[in-house]
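Each structure below appears as structure tokens.
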Structure I
Amino acid sequence: MIATETNLQGCFVLEPRVFDDQRGYFFESFNQKTFNELIGQNISFVQDNESSSTKGVLRGLHFQKGEHAQAKLVRVIKGKVLDVVVDLRKDSKTYGQQFSLELSEANKKQLFVPKGFAHGFIVLSDSAIFSYKCDNYYNKESEGGIIYNDKTLNIDWQLPEESYIISSKDLELPPFENLII
């Protein structure tokens, strides 16, 4: 597996070594020891989540605050998404900056999202199955978010806005400038 740090400190793109032959393919999607060595941290995941969505579904931007903050390792099992993260760590030199990456069943890339980041994605294919590991349990009272069309962040979601499918909850998220973390 190859790990490449993004422009956001502590956020890594992971690319597995894929073995293809006439039967199909094989790859190791996660190995705790290798993962920790590659990112230079000791992360222990405690929860796996999976979602299924259709084209245009935009989920995010979400995060967990305080003692319930979560680091995540995200990937796409089926389909293709644009995955987006925003650094919310006020003491970070990349605070307020974003990174986006296409994750797909074809490229098999994964993204490690450290604690202190907002995360979201939009489905670019007809459908997608999205999977993520979390190093902390979800806590409803600690959830937060940023509105998808925030003017400060100016995220290019790669699809026309009229095609977005967004939950009513996500449509009520505050702008970046009003964040309380």
Structure II
Amino acid sequence: MLQKIVLIGGPGTGKTSVLNELIAQDFYCMPEISREVILKAKKEGIDQLFLSKPLLFSELLLKGREQQYLSANKQNTNVVFFDRGIPDIFAYMDYVKTDYPSVFVDKSKLNKYDTIFHFSPWKEIYTTDNERYESFEESLRIDQYLLKAYKSLGYTIHTVPFGSVKDRTRFILHALSCNL
């Protein structure tokens, strides 16, 4: 039976690094798609789509993340890892205090994941770049909205301890070993 595993946490917490390590170990992984949406918007002349049009940005993310979720069902594997899940979208809109239609929560309830691994903000590894503009303090606040969103949907959240990428990956795989 296919297991859908989501890595969540504020920006710059090490999710993508662990996802890349899982890919190196031949696990099937769905990458974060927000950078793709941000870069496409920049090419179209919109510098910060999430800040200027958060609902449009979120609609594009919802479409992409739902496609990832449905695509996972077609893979010939027993586990798929996701760099962020559908509930992240309404968590971010709650963070920026944007009104949104119920479809964001409805799709989160419809497209359920099996296991959630949380990456806490970690100042020692936090960096910004062209697509990650949030300060570390903002990452802390975003993280709280993410936890609230997933808990509101009834998920049990497993916190990944700080450590090297390999140690964090081992922690996740060990936690899943009884289910793989």
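Read the figures in this text as sums done on the coordinates, not as results from a lab. Keep in mind it's a predicted model, so treat the numbers as computed, not measured. Cβ atoms are built from the backbone, for glycine too; each structure is taken alone.
Here are a few things to note about the model shown:
- The greatest value of distance in nm of label points 7 Å out along Cα→Cβ at positions 80 and 104 among structures I, II is that of II.
- Which of I, II yields 4.1 [distance in nm of label points 7 Å out along Cα→Cβ at positions 136 and 160, calculated]: I
- Mean count of other Cβ atoms within 10 Å over residues 32-39 from the coordinates reads 18.2; which among I, II: II
- Structure with the greatest value (metric relative contact order in percent (Cα under 8 Å, 6 or more apart), set I, II): II
- Given -1500 for helix-only ellipticity at 222 nm (-39500 (n - 2.57) for each DSSP H run of 4 or more, over all residues; to 500), calculated: source structure among I, II: I
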